[in-house]
Structure I
């Protein structure tokens, strides 16, 4: 007798151990004409069929599912007629369906996460029904007299419902930070184009949930996907902020438009279609004078092949600049800062020392900077002696 009791106890122990890696679903569907019901596991947002169960004459069905941790499942007849479960190992989930549409009228027990999901779904469904009703009233009122008064009131009521739903989801999230159900609260939609959490500030709740669930479920695919989405949303927010800042800034295109020695304005952008070497220099710099003499050789070789030089002088004395251009017979476009005391172009191009230069390709894109002497010669040979 003792031996039998010992073996029975041992069997119960092993049975308990085996059940730890599974959860069970017992369900009853009243007045169903369907013969089978299907269980899908959500691989992030893609349903993957893992099992099916036959519905007996009494409407009962049963699943025993291996599980590695808490996860989302879809139980139903089709992609449009199902409920969502949040199941964990060891749970014994009990379901009772009272209608053909599984989602509309069912009871769930034995799974705290699944109960939370049902609360979310039913709350949102109620809000949607109210919004649909208001939309119908609004459409009808728009065809009647007095709409100029009634219309704004209906719009205010509509917006109030949306704001109330948002508050309910936020409250749910803050009360369920350690449950995967909070993920659903983040991503519920009022319609295909509108999330319940629609405000940019709601990104903070995405962060809060991500941080909390990452600590609790570090290996969950759902949580890992949530973390990736949070990073994506943050990057998008930063880009939007930068874009907005850029729109509000005055335009500062890198396109000098300065006078030559004849007093005619020439824009750097007018040279598009050529390779252009933009250079900054001063008569007072011996290095600049020596480089100009070398540039004359390069210019002679490649000007007819599509090479141009646009030179900006930074000297305060205009006559010194004009004399130097004429004395050294500089053949390219020679210009001067409009106000050498405030050299805007030199600042925009971050000129620190002289001589300085930037090489533009035919599409007016900078392809090299501050290349002088032999490196510049090799670069030009590469471009024009292919």
Structure II
């Protein structure tokens, strides 16, 4: 660690606590929108940590040499996964202390379906009760976070232990964990996407959603990785270690997942449009109402076309300033994309789609939800960062990584 830079995890912890405090106030002032905003923040922060976990596993499964330095930063971020699980507890409390259908409507059998009967009498709900079961839902939440936390612990243990003894057994252990982890984490992250986001509008069907939430997590993680590495180069710890070739490789991955996200998002839209089944098309119809239509256009051009054309240019992918700008842009679009996928599922009693800026006070709950979970994520990263080496000094591929210039 550079003597010129000492991180301060406490300020991020305070940011997280402040955001959570705002959300808790919102639970009493405007419980529904505050709870949904809190969920959005939790999904956003968890997706970054999950994306980092995928990056660690992909590194090990391919035995990559260029990404050893990058992997260490991802290992710090995945330390946040147990904390994300803890942050899920208030959602459980809200469900049973406020209103069982406050977040996931299907949890309240007596809830009205906008003039079309109740949840309990809904045939689509009755056909899905094998999955939409409250004990099974909360059991899946616990299981998902347990799986993610276990793999985060295993990879971090192997990596940090290798710093001390240099034993090759840690590399082999991580490789074995990556082989099983890629399957288990992919399945559990897909299940989380079904539960946390699709479950908000349980009538909806989509065969592409599991792949979309994976692409979204990878895009968020790579944007954060670009920002983190550029920051550490600027502050000194990674200066002369993380070079422009490393930057180019991370940027190229970000470009690849920009194309992949666009492909998955278009495929989802095209398949639903082509099939023209009411149980699927309503989801997009809702997102053409009011403010959601211009937001959908922003996502098409701002989250795909602009980054695609920007990152096609080699000089921009090897420039810290230009990629810092693009990382901030991608992360902003990612947050907007999560809002786009979540908030229109909220309806009033007449079935009208919730509008993002229907009240100026809503912005406060959005800020609270995002800053709360993000603050805890960054506090966890910097706390872990302080406890170990800046790079995996005894990794078998570290010398190749440091010499990665062409």
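Can you tell which of I, II yields 10 when relative contact order in percent (Cα under 8 Å, 6 or more apart) is derived from it?
The value was obtained from structure I.
With mean count of other Cβ atoms within 10 Å over residues 72-79 computed per structure, which member of I, II shows the largest figure?
II
Of structures I, II, which gives -23500 when helix-only ellipticity at 222 nm (-39500 (n - 2.57) for each DSSP H run of 4 or more, over all residues; to 500) is computed from the coordinates?
It must be structure II, since only it matches.
Assuming 2.0 is distance in nm of label points 7 Å out along Cα→Cβ at positions 224 and 256 as calculated from a single structure, say which of I, II it is.
II
Quick check on the output: 1.74 is Cα Rg over 2.2 N^0.38 Å, derived from one of I, II. Which one produced it?
I
Given 15.9 as the derived value for mean count of other Cβ atoms within 10 Å over residues 64-71, which of the supplied structures I, II does it correspond to?
I
Only the coordinates and a few stated rules stand behind these numbers; no lab work does. Everything quoted here is computed from the prediction, not taken from an experiment. Cβ atoms are built from the backbone, for glycine too; each structure is taken alone.
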